[in-house]
Structure P
Amino acid sequence: MLTHPTIDNLKALKLWGMVKAFETQQQTPEVLDMSFEDRLGLLVDAEFIEKENKALQSRLKSAKLRQSACIEEVSLKQHKSIDRALWLSLCDCQWAAQRKNILVTGKTGVGKSFISSALAQKACREGYSVVFHRAQRLFHDLAVAKATAKYTTQLSTLQRKDVLVIDDFGLAPLTDEQRRDLLEIVDDRYTKRSTIIISQLPVDLWHDTIGDPTIADAILDRVVHNSYRLELEGPTLRDPKNIRH
């Protein structure tokens, strides 16, 4: 059998997983003794895995998560305030399938961004599109988009993401423009997509930091009542002596 033309054709078709698997097969005598159907199955499996891995890497790159984290690295010995049953239910990513939100609150250094990044990374692994934004940078980008007539496009881009992560929400009271932008975002996503919001402020104080009572009611109605809450407590994990393995 002429293997070089076959490999060249696979490369031309950009079937890189099959290329590597085919080359491996040619160097593995026991595989050469397998039936055609079994060998073909191995090639197809290799191509499928290759494409899945590339798609995952693309989703992770697009997500721009604040931290490199995964749920397997989360220790409930460190995060004793997290209910184990709730955490296990979140790890299966049904919250994304059900278009529910996750609200992560707690003082500086308790691991809010790490926990949220781990959940977002799991969503990427499960095939969901994710994007991470710090709240103030998001509002800045939207203001720039308005000035360049790209506001609608920016909102549409956010709306299409299966999971939107907003970090550092509530560091400062929202301006009128910011709360109206936030209302546009959460209204577009309500019951259609999931949002993870990370804040140092307890959820009970979000109404005041949003400002305008009517708009605050509208925002929180779309965010809070369709959400899971992770209220993190404990000492800062940025101090090495507080880290438990």
Structure Q
Amino acid sequence: MKIIVAIKQVPDRDAQIRIDSAGTWIEESNLQYALNESDAYALEEALQLKEKHGGEVIVVSAGPERIGQTIREALAKGADRAIQIDCDNMADRDALGVARLLAAAMQPENPDLILTGLQSEDLGLGQTGVIVAELLGLPHATLILHVEKTETGLTVKRELEEGWFQSIELPTPAVLTIQSGGNKLRYATLMGIKRAKTKDVRRLTAAELVPSNQTAVPVVTLVQVTLPPKQKSTQILSGTAKEAAEALVEKLKFEMRVL
């Protein structure tokens, strides 16, 4: 299988965030960056499919020069090669503008499968993968936790609400957006880091991929960014000691995200 994984570099979740002077985005200088979490799960799913069925995994990312670090991380984990789209004005592009860049870079590869993360940690729109599927005219499915290759295509496990799951079949090629938590993420080995230095990274520019008249006016414009207000609150957890402990663990995991 030839699998393409779209990855995004986002500010590290522990970074100190400041709003820029225009109030329309964050101050990006002196920030630490990391691979977007759900994209890391998409990469892991692709690597596991490659290990089972053979083929190659190609990562694609768009952004300024610094995204090369995240691309090398993906290569160190096991991706075979990469496409780096040089674009310094990513903050000026909406989900459609980014999807056009990714789709234009992906199309000549004729992949069997395209994986993206469900959403990015910085904007959280959850739209880019779906728009890529539409631009390429491919079937797609979202909220995917697991992918199985079959003789006729793919069987995927989708996460629904309230603990429900759905199993569906799709033909290939297809686009899937991957939910976090479906697999255990691997670390890059020392040998993987060394091999990543020799793997091919093809450099493209945004101007090469998409005519300027298609990206000049975004469909969606980010008007203002604000930090959440600081406030104190107290919650009383009712029920038995066991029930209160279980509720506390749920809040620490999914609201505070400290576990």
Structure R
Amino acid sequence: MKAVAIIPARLESTRLPRKVLREIAGKPMLAHVYEAVRQAAGLAEVLVATDSEEVAALAHERGWSVRMTSSAHRSGTERVHEVAASLAADVYLNVQGDEPLARPEHIAALLAPFADPAVQVATLKTPCSPADIPNPNAVKVVTDLSGRALYFSRAAIPHDRDASGNVRYFKHLGFYAYRKAALDRFAALPESALERSERLEQLRFLENGIALHVAETPFDTIGVDTEEDLRRVEELLRRR
């Protein structure tokens, strides 16, 4: 199985502009992501996909593979899809450039489900901390007994109606892997109603009957969207 990892890296993010080039613990955020993914086994190639000449210059300077992509993309998935159109592989991994706590173990967990040829899309979950259960920025996921996603939400799901305290909550981590057919179909589909409501693009798969296999990992991450996220990640990386 040929698997390639693509790191979408948009410079002009809305909430924290230029975040992928912001320095964390002595190096750009994007460097933390690329180096972690590069350490993972089972990947034929790792490359950065960007619409920024400045990001591309950093990649060239450090000897990373990089592809220039359209500035019109609304999501990392769309950017990955553009690269996939000209890069043959069996599985494409999408590891966002604002995930500096990415680890090789995340990549291994993403790839493992594809031993089953029926799996079309995979993503990750990790046990949800008590603080993140009511936090709408921490997306929760519920799955069936075989590990397929039933739903993703910013709400606290499942609802503990009897306040038993025995409900297990899982946080969704925004790492994805796709076979080409599933990636092509996603890109061809319009934005779905649930996707629009929750602002979660993975719901487009579910609403159109495309199963997502959710692998579990013990390694939580913090996707960097704010200055506070940046400070939290820096503290965690300095402790490693």
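No lab work stands behind these numbers, since they all come straight from the coordinates. Bear in mind the structure is a predicted one, so any value in this text is a computation, not a measurement.
To which of P, Q, R does the computed value 50 (percent of Cα pairs over 26 Å apart) belong?
P
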Task: Which entry (P, Q, R) yields the derived value -0.27, -0.32, -0.50 for log10 I(q)/I(0) by the Debye sum over Cα atoms at q = 0.11, 0.12, 0.15 Å⁻¹, for residues 130-209 alone - done: P
